[in-house]
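Okay, got some structures for you below.
No lab work stands behind these numbers, since they all come straight from the coordinates. Note that the structure is a prediction, hence the values are computed from the model and not measured. Cβ atoms are built from the backbone, for glycine too; each structure is taken alone.
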Structure P
Amino acid sequence: MQKTHSNSSMSPSCQNCKKDFIIETEDFNFYEKIKVPPPSFCPLCRVQRRFAFRNERVLYRRKSDFSGKEIFSMFSPESGIKVYEREVWMSDKWDPMDYGMDYDFSKPFFVQFFELLKKVPLKSLAIVNGVNSPYTFNITDPKNCYLVFNASYVEDCMYCHGIDFSKWCLDSSHMSKCEDCYQGFWLTSCSKSIFSSQCENSFNMMFSKNCSGCQDCFGCVNLRKKSYCIYNEQYSREDYLEKIKSFNLGSHESLEKIKKDVMNFWMKFPNKYLEGLQNTNVSGNYINHSKDVKNSFMIREGQNLHYCQYIQEGTGNKDCFDYSIWGDNNEVLYECHSCGINTANMKFCLLCQENVHDIEYSMFCIGGSENLFACVGLRKKSYCIFNKQYSKEEFYKMVEKIKLHMDEMPYIDKKGSVYKYGEYFPIELSPFAYNTTMAQEYFPLSKQDTEQNGYFWENPASRNYKFDLTVGSLPDHINEVRDDILNKVIECEHRGECNQLCTTAFKIIPDELNFYRKMSLPLPRLCPNCRTFERLKQRTGIELYHRKCMKKNCSNEFQTAYSPDRQEIIYCDQHYKEEVF
């Protein structure tokens, strides 16, 4: 059912969740501009669909379909996807045009596209220009990085994701232009900071939140241009340094107690309904230095972005709707995922990157490609459909015929949702298991519900590690750790019982140990995946809620990503500013 509003907006019912959602007049203007029909899925279900095509951090051992060598890949051996080593895939040792197909008007478009996807070899790992960073993917220009994902222009970082332009950071997420940070979240231009969140232009911060222009602060909240503060109390420099020594941060036992005390302290202070700095006309959460951004999440330096997520790398991202992951100078993208570096005029694409434009329904097309429809793995190609070459005139005629055919013979998934031209790829056709994708992070499903929806579920791999060290046998203080800890198999404290992609075991590598010693921090007790998920518990979800300011006697209302069941105190912009010190 569809409802029309007086301002020309419309409220159709989502095909997936069956809830009504609003399509605003400005949305219709964008759809008309790029010549697509309005969506039949609501914004949240559109995000879920894109995220189901994103394996963020799971590496698989498997054989190369080119050489037979054992390699690491983001595609599991059971995915049905052929993979080549990155170096081979980027070379002229094979030609993706050899897999070209004629369009078959007797079968739905999506059925044919995924037949092509299973034929064309893909790059084992999504890495652009990596140097000495073999255990990374979904990354651009990494150097000397280890287990870093969804990142750009990073150096000497470990166990991070969602970071860019950063050096020597460990166990950190969603940071930009940072250095020597540990267990950080949504930091911008910070250095030598540990266990801090949502800070900007700050130095030597410990366990601090929502601080800007500060340095040498511990356990602080909502400070501006302050130094030598502990739990928001001012100290002299000498007294501050002496007090910090007494916290004994090198001890795991002491650190865990401090973390609990700090979290309790943070909860006493209000949060602004939208986490962000220096914005104009924005809605969503975690948005910095942006303008005209609507219902979006994790955005840096964006302009005119609607229903977008994780567009935080680089600058110049503008005029995009329903665009998830990456960035770096992209314009007019719609229902695209993991696309970046000078892309333009693209619709329904996945991992198309590096100076590509005017592409629809394509995956893994790179390096100057343009005017493609339903292609996989092409480089520097134009006027191709299903990896087959057409003349310019033939190309445009055939594309219009295919679009009409998509409407006349739509794909229908197991839930009964209808996929005509204008919808992104169906989740049930994703090459990734649902529980290994970003969709499971934000839209968790049980195994039973996943399989009932027609999605693929991956059972945990059998891990029969022989532990050299259990959690209880690790030294409490970093000063007690000997060099022989390196490469020993350490039991994860969660022991695989947490639903956080726990690997049940982990190792300490040399650069990591050096970092802990330099920063005087104890060894971790959790595997990298569990550390990531624990850190991200402070992150809000994507959904927005209508709420009122919690300041007494304030009647201001707003849309916020802080759900009503969260414990944080939420203020409107006016009253939050009154609480900033």
Structure Q
Amino acid sequence: MNLARRQFLYSLPAGLLAARGFGCDVAILGGGTGGCAAALAALRNGMRVVMTEETAWIGGQLTSQMVSAPDEHPWIESFGATRSYREFRNAIRGYYRRHYPITEEARRQAAFNPGRGLVSGFAFEPRVALAVLEAMLAPYLSSGQLTLLARHKPLAADAAGDRVRSVTLKSLDSGATRTIDAAYFLDATELGDLLPLTRTEYVTGFESRKITGEPSAPLEAQPANEQAFTVCFAIDYQPEADHTIDRPEEYAFWRDYVPPLNPPWPGKLLSWRMSNPRTLEPRELGFDPRESSARPGPLNLWLYRRIAAQSNFTGGSYWGDISLVNWPQNDYWLGRLIDGSDEEFARQVRRAKQLSLSLLYWMQTEAPRPDGGYGWRGLRLREDVAGAPDGLAMFPYVRESRRIQAEFTICEQHVSSAARPNASTAELFPDSAGVGSYRIDLHPTTGGNNYLDVSSLPFQIPLGALIPKRVENLLPASKNLGTTHITNGCYRLHPVEWNIGESAALLAAHAVKSGHPPRRIRAQKKLLADFQQRLLEQGVEIGWPKMTAR
């Protein structure tokens, strides 16, 4: 579907919201991974939904941010995710089987992995995820139960007391504004944009150890110290061609940049050497786009986030493999995206894009090769995979958002293996509303911290982390739930964000139908049991079998 057609389908019919009185039951601001999961959950429970998205593509991490090699736990094929997330994964495999020239061997694989990337047992092209998400939402668009507004961003909000009454949106194309009224508002934006607009209390960056008790937290709070973000891109390789891009404007800076991190980074950022995230010792990497499978020795980054493996497709249908570049070398930590002006946001994204383009140019012209040469001029930037004219992701991959001050905050000691040495799971929460599993994985930060990567246990998503301390009808539906800077490191991944969005929407729908607000549902044992039963009926797992640390 071309961009003009997609934007036409996503546009709002004149007067539709006004004719609906309340506007909708559930307004979802942000159409990323959590937003899409929230929309599907609210819609299947009969809610009238408006969902907005800042870019031209819904899907967030899965599509417009080009992180379509999801970071998942090793049990994902069997348990540890919601039913709808597994349906999404199965639909992607089905889409490849129906529409792509995959080999008979690949067709027979139940756990077919289109990219055969090393980071994930399931890697795919962003456009396939987009097509699947659009197909999942299409019946609701056709019926009018869902209104989807692409290229719209929250501009202002009307909040009175402890309730949000409306949110005003701005079209990023025309500049026109429109206002949405709703019973419940879900903030599924990538940066928690709705929180300051609605005056919902939130935190950013590192909390103080004196407040959270976390052993890895600093003694004093560091609200401006946040994880790096990344502007991702996709490449393939044509050995006989020269696809060298123009020298980026900031190339000289990035070519010579040595990260001033603590503990130290082992040399220049643009190199095949990095800090080992777990030990912080120097780690050697490799890169060879001629390789199709892993070999002993340093990790070949070409295979790390590969999203299309040529060997999965019949002869001649693909030029070669397609690989995503979301590596340590293009993590950007020299500025923040949160709580600044629009101009500052644009400036930081532009610098991050310069880093990504500089990495590509370095790989094409100066990067050491295994054969002793330098540069891979046949590396080709795949604008078509990105869906953007500059060949880079439409939106940065954001690891850390504003986070609500929640009724309950998940801390390091609740989930880390070190804090629970004899346990098989993280702390058990009686108000569990979902599950997830990933290491506490924090990338270098704007405050100069190197990696923090420690083992965690399979965890639950407590309902209290989805409920703001004060505001009654706003819920987080992305990375903006009640975690700390540290626990954000394991609650920010694809299946967890999906579960957060889905559970938040089910909570909103349950509140609309029952007449009981979320805070009361959590506080009263009978109401909580009824809601948790509803979660289970809809395929949301709220507990783990006995597991081991990751």
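Thinking only about relative contact order in percent (Cα under 8 Å, 6 or more apart), which of P, Q has the largest value? Each step should come with its number before you reach the end.
Values: P: 11; Q: 21.
Of structures P, Q, the maximum of relative contact order in percent (Cα under 8 Å, 6 or more apart) occurs in Q.
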* helix-only ellipticity at 222 nm (-39500 (n - 2.57) for each DSSP H run of 4 or more, over all residues; to 500) from the coordinates reads -8000; which among P, Q -> Q
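Where is Cα Rg over 2.2 N^0.38 Å largest, in which of P, Q?
Numbers: P: 0.99; Q: 0.93.
Largest calculated value belongs to P.
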* Asked: Comparing structures P, Q by FRET efficiency 1/(1 + (r/R0)^6) of positions 164 and 508 (r between Cβ atoms, R0 = 30 Å, to 0.05), which one has the largest value?
  -> Q
* For mean count of other Cβ atoms within 10 Å over residues 196-203 computed as 24.0, the structure of P, Q it came from -> P
